[in-house]
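A.B. asks: Several structures are given next for inspection.
All of the numbers you see were taken from the coordinates with simple rules; none came from a lab. Small disclaimer: the values here were computed from a predicted structure and weren't measured. Cβ atoms are built from the backbone, for glycine too; each structure is taken alone.
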Structure 1
Amino acid sequence: MIDSPRGWVASHIRDYVETDGKKGHMWKGAPTLLLTTKGRKTGKLRRTALIYGRHGDGYVVVASIGGAHKHPLWYLNLQSDPVVEIQVGWEKMTGRARTASPEEKPELWAQMVEVWPDYENYQKKTDRQIPVVIIDPE
């Protein structure tokens, strides 16, 4: 398992894993989950922490990377292999990820902006359309 190399994200993941989500599930007032994807080039498992919302029985995450001009690596990975693992608090599960359709995205985007208002600022920083991803547990 390779955790995000970003210092604060790696620290967040470590706290999350070591405490079964007691530390780290809530981050700056927003709920977070751990997402594990398979590297599209290396095949290695890669884990990151993401803010999430709910969509029925599923989870919603945003591929914002702070408004960067390129998609985050985790998003590119799940496009190659949509089978992912997530940890939400203490609970671990397998899921299948997909990009929200153009019809689904406006409602989900608005929901996620309520959870984390900076998503609006991130979209203003980039010309790319930031994807919204739905993860359905299997």
Structure 2
Amino acid sequence: MKKNILVVVANYYKDISKELTIRSKKLLIEHRVTNNLIKVPGVFEIPVVIAKNIKKYNGFIALGCVIKGETPHFDFISQAATDAIMQLSINYKKPIGNGIITCLNKDQADFRSTKKAQEATNAVISVLNIKISK
């Protein structure tokens, strides 16, 4: 059965999102995985888009970035997105690779953007390729 993955990317930090998207798409192409991309304004919108598309795809990759500012907003957004993604994955028994970078500054985000997308993409590919013997 051919696997179909939806990549949902938050575009708030456009340069970081672009890097994450390029790296994720490259791996998906290498593994010949059919995929689609939906862009959303921010990380908070990612779980809603996944929920709306949960029955259409075998797996999902959430990409984006949250950088800590001077208010607790960072903590609320990061925790809410992570919790919602995990709950969707458990409830629907579908892999969702969490490629959302949470960091303290732009330099950390730039550095982490070189690996985070691959980790999330590889996780989903790995779970989808698991063969269960009976």
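A.B. asks: Out of 1, 2, choose the structure whose coordinates give semi-axes √(5λ) of the Cα gyration tensor in Å, for residues 27-66 alone equal to 19, 14, 7 when calculated.
C.D. replies: 2
A.B. asks: Here Cα extents along the principal axes in Å, for residues 3-58 alone was calculated and came to 28, 26, 9; which of the structures 1, 2 was it taken from?
C.D. replies: Numbers: 1: 34, 29, 17; 2: 28, 26, 9.
The correct label is 2.
A.B. asks: If you rank structures 1, 2 by FRET efficiency 1/(1 + (r/R0)^6) of positions 35 and 107 (r between Cβ atoms, R0 = 25 Å, to 0.05), which sits at the top with the largest value?
C.D. replies: Max of FRET efficiency 1/(1 + (r/R0)^6) of positions 35 and 107 (r between Cβ atoms, R0 = 25 Å, to 0.05): 1.
A.B. asks: Hey, helix-only ellipticity at 222 nm (-39500 (n - 2.57) for each DSSP H run of 4 or more, over all residues; to 500) derived from one of 1, 2 reads -15000; which structure?
C.D. replies: Here the read-out was taken from 2.
A.B. asks: Say we calculate relative contact order in percent (Cα under 8 Å, 6 or more apart) for every structure; which of 1, 2 gives the highest result?
C.D. replies: Once relative contact order in percent (Cα under 8 Å, 6 or more apart) is worked out for each structure, 2 has the highest.
A.B. asks: Given a computed value of 3.3 for distance in nm of label points 7 Å out along Cα→Cβ at positions 91 and 115, which structure among 1, 2 does it belong to?
C.D. replies: Only structure 2 yields this read-out.
A.B. asks: Here's a follow-up. As an exercise: P(r) over Cα pairs in 10 Å bins from 0, in percent, calculated from one structure in 1, 2, equals 12, 45, 38, 5. Which structure is it? Could the numbers behind the result be given before it?
C.D. replies: Working: 1: 12, 45, 38, 5; 2: 13, 47, 32, 8, 1, 0.
Computed on structure 1.
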